[in-house]
1. Kindly point out which one of I, II, III the value 16.2, 44 was derived from, the read-out being Rg and Dmax of the Cα atoms in Å.
2. Which structure, out of I, II, III, was distance in nm of label points 7 Å out along Cα→Cβ at positions 59 and 75 calculated from, if the result is 2.6?
3. As an exercise: helix-only ellipticity at 222 nm (-39500 (n - 2.57) for each DSSP H run of 4 or more, over all residues; to 500), calculated from one structure in I, II, III, equals -9000. Which structure is it?
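Please treat every number below as a calculation from the coordinates, not as lab data. Since this is a predicted model, take the numbers as computed values, not measurements. Cβ atoms are built from the backbone, for glycine too; each structure is taken alone.
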Structure I
């Protein structure tokens, strides 16, 4: 299979990021991570949201797939880390097109 041209690959990445940002809960997760130093355990995140953990987990999965959050194992816990440079790069490049 032939890889996509860079421009099309960039558009696909942009669509993933904007789709992730489209939901208010996912934007709130990013805001909480930023406010709390950029990294929280799954338990710490779960305490901050009214929805059930499976719902929060699905939102986190979307953020991970978009590259906005990474997840690592820390014993039995999962640690979620904000990848702010991805947001800056993807959205910043898109905004730059209109300047």
Structure II
């Protein structure tokens, strides 16, 4: 996960999920996101450029590239890891 930076809020979100199967799946998705290839289930957040979301079961990882050129291996900032029911409220708080 050297290409990822987790915000304080994302770390808090991960702690709130607690141990278990869901957290394992999310950590695996974060490892994939930090790798060379992007996961297949990444979509842009409508009206919130440059924010992207990655779907992991009932959870969503909200992130954006930190650098100017995403294809040049720029690191990503993971802002939130939230349950899908909280998506609309969380998107409204993205800066």
Structure III
């Protein structure tokens, strides 16, 4: 995981995952330039249409959350707050 976060282009991951992460990076940082050819490149690596759709749906959700948080200047908790949330999620999951 650390290698992917540091540089996914050099991390020891499959070409399918590397291609998908590249597409997601472009969708996030340069969305106006994304074309069908970008998706075709990922599909040519063996990524299914459903996998591309799932990856885009997750990226959409996180991008929306991040942009709203930035817009409304949501405070970022201290490490202790992240640790508490992680413990709760590990114990209960995302279900309420």
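1. Derived from the structure labelled III.
2. Structure I accounts for this read-out.
3. Structure II accounts for this read-out.
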